[in-house]
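Take a look at the structures below.
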Structure I
Amino acid sequence: MRRILILLGLGLFCLPVLGQVHEYNLDNGMKLLVREDHRAPVVVSQIWYKIGASYEHNGITGSSHVLEHMMFKGTEKLGPGEFSRIIAENGGRENAFTSKDFTAYFQQLEKSRLAISFELEADRMRNLTLPKDEFAKERQVVVEERQLRTEDNPRALAYEKFNATAFMVSPYRHPTIGWMNDLENLTVEDLQQWYQQWYAPNNATLVVVGDVEPDAVYRLARQHFGRLPQVDVPTIKPRLEPPQKGERRVVVQAPAQLPYLLFGYHVPVLKTVEQEWESYALEVMAGILSSGRSARLPSRLVRGQQIAAGADAGYDLYSRQDNLFMFSGTPARGHDIAELEQALLDEIEALKNEPVGESELERIKAQVVASDVYEKDSMFYQAMQIGILETVGLGWQTMDVYREKINAVTPQQIQQVARKYLHKNNRSVTILEPLPLNGQQLPEATTATSRH
């Protein structure tokens with residue numbers, strides 16, 4: 001396999017030679033993006049709908065996720081489960097996922113089977129039957145999933161309460177799985193309306209990566225998807241989060257072994273930021289704090305001061321709306337939440353007061369870029385990146401300038417974004433206070449909480 005060697009700062013990476021992205025538009029408004037990757041005789045096909053939890057409102061939260069489940073439950077041509085059976089019989093694998101900003105469905109197949117994927121996806125784009133008995137079963141599956149993954153998971157519960165505290169207006173306050181009361185009252189008629197509104201060729205992007213010829217894929221897409229009619233897709237009001245005017249704090253009490261701290265600051269993302277460099281500076285800052293063992297939080301708080309059993313920071317520059325720069329952690333035995341929070345705040349102050357050294361910055365840039373490079377070694381993640389960028393409104397071309405933009409970030413820019421966004425009045429904090437598990441004694445680290 002032919003490869004290009006890329007030397008960046010302290011990092012040496014091997015990147016597969018990838019074809020350019022070919023863009024096509026069908027007459028019905030559907031977009032097709034194809035990238036050739038001839039390293040193996042396989043193809044990844046993903047269809048991305050511009051619909052997710054951030055499109056929902058109170059009363060119908062969870063609709064996008066429940067509908068994702070129902071997309072496997074039959075069409076006018078196929079019965080429940082037949083979609084998955086046909087893909088498996090052809091040696092493929094398939095699944096789907098829902099997020100705040102999109103719902104996507106994928107298949108990975110031997111390249112000659114791509115037409116099967118297209119035929120099945122085109123069928124369920126407009127011909128879903130939504131049988132009531134299947135809906136009742138799947139809704140209960142999602143209710144039980146929520147019970148297991150959120151209600152009975154103290155960290156997930158704290159994270160859900162954190163988002164609902166940090167976002168007062170933004171639809172990012174809603175959990176992707178939906179609020180329990182909304183799920184329990186969701187009807188098949190709600191889902192039918194949601195499906196008819198959003199599942200349409202002019203609200204979808206088809207991404208194909210693999211051992212294919214782009215024009216042949218375009219002809220195949222026209223054959224299967226081109227006959228589907230456009231739909232008048234609703235215009236969603238922005239529901240933008242207003243500026244925060246003071247720190248918000250919430251305590252969640254739940255049975256747990258250890259306490260947990262979450263806090264975050266409202267920040268722009270690449271789609272919303274006025275000065276593009278700020279988003280890339282935030283991305284590098286997240287890397288400085290928690291990208292690998294040599295990053296500041298694991299090296300200083302976990303192994304150095306041993307205040308934290310674990311500490312992390314994160315930022316997603318590819319969201320559809322403004323998001324959060326996040327910190328999280330668990331205190332080490334013998335330390336409490338207040339000490340951990342102060343240690344994290346000290347690291348923030350260090351970013352504001354002291355420019356990042358050039359050697360540290362180059363090392364972190366290399367790690368950030370390495371992660372991007374390694375993802376591109378996978379056909380699936382190539383398609384994922386293309387699909388995400390296109391669906392949130394950035395355009396797939398954004399991925400081609402990522403490394404250049406990251407390399408251009410300066411120590412001064414990192415200082416600027418830290419000072420601009422990481423301040424108390426822009427902060428929301430959630431503390432998980434453990435309750436006893438089956439009457440057992442709580443660990444020592446759970447006995448104190450922050451009073452900041």
Structure II
Amino acid sequence: MQQAIAGTAPTAQLVKSIRWWDGVAITLSLPAALFVGLGYSIGAIGAWAAMALWALIAAVAVLHNWLYSEMGAMFADKSGGIALYANEAWSRRMPCLGPLATYAYWFAWATAPAIWGLAVAQILSEQFWPEVTAHYDLGPLQLGLPQAIALTVALFSWALSMVQLRFTMVILTVAGVLLMVPVLVFGTSFMTSPVWSTASFTWHTGEGLHGLRTVLAWLFIMAWSAYAVEAAASFIPEFRDTVSDTRKALRIAALILLLVFTLAPLGLTGLLGEQLMAERPYGFLQAAAEVLLGGGATVVTLVLIAGILVLSVMGTADAGRALYQSARDGLTVRQFGELNRAGVPARAVTVQLFINVALVLLVGNPLAVIVAGNIGYILAHCLAVAGYVVLRLDRPAQARPIRLGRGWVWVAMALAAFDGLILLVGVTSASITGYGGLKEVLIAVAVLAISQALYRLRRLQDRKADACASPR
């Protein structure tokens with residue numbers, strides 16, 4: 001049961017209305033994230049290298065989720081997911097890491113509508129309106145078809161995130177299941193299509209230290225898609241059977257991700273060839289429909305867009321809960337720690353809408369936002385899995401309804417080292433992947449700096465509330 005914030009009236013509570021299959025359904029849209037980046041990675045490093053790295057990062061994500069299942073059951077009242085587990089772990093040793101992790105995590109998910117809205121605009125423009133280029137310059141703002149589509153996606157995500165989660169889950173489940181249909185069809189094409197071949201596959205990451213640096217830089221980019229399978233952890237307080245649903249949701253979702261991230265690239269690239277995948281990074285699914293099914297490109301486009309919309313809604317809902325729980329735990333200003341009558345963190349969700357509108361109109365390019373968000377996102381994961389080790393050391397007697405074996409402490413240490421390594425290489429090697437540079441790093445630093453400023457402001461709010469409550 002949620003406790004009221006000190007000095008405020010009790011608020012509504014998160015409603016325990018979903019089951020483990022709802023948690024899995026939330027992540028069924030992640031193949032859309034794979035499809036957005038797959039063609040670019042194949043064009044940059046070759047089909048064999050890209051497929052191997054997508055499968056590897058999915059396997060690493062599985063290990064993360066196993067750890068998060070134990071941590072999630074430990075803190076079953078914590079909405080907002082892995083960053084809040086990191087805060088629990090580090091609060092006694094380095095309190096400043098809590099707000100750092102939560103804001104890094106929040107920013108990565110909060111910007112999802114802007115990122116995915118612009119991706120939807122790119123797909124729709126290529127498929128249906130390639131000739132539409134008109135736009136209006138309003139000083140620093142630009143408004144054209146891509147911005148209009150992206151703003152529509154942001155409003156759609158906000159609206160679905162403002163109602164009770166049980167209702168939203170119906171829509172998310174339908175869209176996620178629909179997206180899995182082409183995933184299964186194309187992912188198994190190596191068994192069904194006579195034109196499937198690996199003859200065009202190459203591997204060109206380079207050799208020696210340069211090759212290793214290239215691999216790590218691309219793993220950093222790919223982690224943004226694969227690690228998102230942890231999203232179900234943000235909804236643990238809303239599971240009806242907390243322990244059982246947590247275990248099943250996080251683990252089954254991760255195993256499905258591993259299967260999809262391994263088979264879908266293999267099937268699609270063998271069906272179309274490496275060159276076409278690289279040349280049509282936003283259109284290879286439509287090409288695959290023509291080759292394998294003899295038509296259906298429009299249907300596949302609409303299904304892909306539905307999956308992307310689910311990612312946008314998932315990001316909005318996830319980030320809203322992270323910001324809400326951060327306020328409940330004293331990591332940011334108190335005003336975000338409120339729920340509306342439907343049990344939704346409406347204030348947190350609405351502030352994200354304004355942020356995404358600003359990003360769409362002022363930036364208009366998802367690339368900078370993706371990289372800036374990914375820096376914080378991988379940092380949050382690094383602090384969370386390292387926090388798993390800290391919790392085992394500092395709280396050995398705390399109840400763990402889901403308890404992994406002792407060997408998982410070593411796994412957590414290895415994952416923390418891996419996340420730290422790809423973060424370091426990813427930040428310093430943006431030129432290898434073409435995903436950002438100094439500007440994106442500065443955006444990430446600014447967001448992390450804001451987290452510390454708001455944490456200090458919250459401490460001032462708490463001291464003022466304590467002073468008002470003290471007897472004179």
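What follows is calculated from the coordinates using simple rules that are stated; it is not laboratory data. Source: prediction; values computed, not measured. Cβ atoms are built from the backbone, for glycine too; each structure is taken alone.
Given that P(r) over Cα pairs in 10 Å bins from 0, in percent, for residues 128-327 alone, derived from a single structure, equals 7, 21, 28, 26, 14, 4, 0, which label among I, II identifies that structure? Label of the originating structure: I. Quick check: 2.9 is what I get for distance in nm of label points 7 Å out along Cα→Cβ at positions 176 and 392, calculated from one of I, II. Which structure matches? This value belongs to structure II. Here FRET efficiency 1/(1 + (r/R0)^6) of positions 160 and 376 (r between Cβ atoms, R0 = 35 Å, to 0.05) has been calculated and equals 0.60, so which of I, II was it run on? Source structure for this number: I. Comparing I, II, where is Cα Rg over 2.2 N^0.38 Å highest? When Cα Rg over 2.2 N^0.38 Å is computed for each of I, II, structure I gives the biggest number.
Once relative contact order in percent (Cα under 8 Å, 6 or more apart) is computed for every structure in I, II, the highest value turns out to be that of II.
Quick check: -24000 is what I get for helix-only ellipticity at 222 nm (-39500 (n - 2.57) for each DSSP H run of 4 or more, over all residues; to 500), calculated from one of I, II. Which structure matches? Derived from the structure labelled II. Comparing mean count of other Cβ atoms within 10 Å over residues 72-79 across structures I, II, which is largest? That would be structure II.
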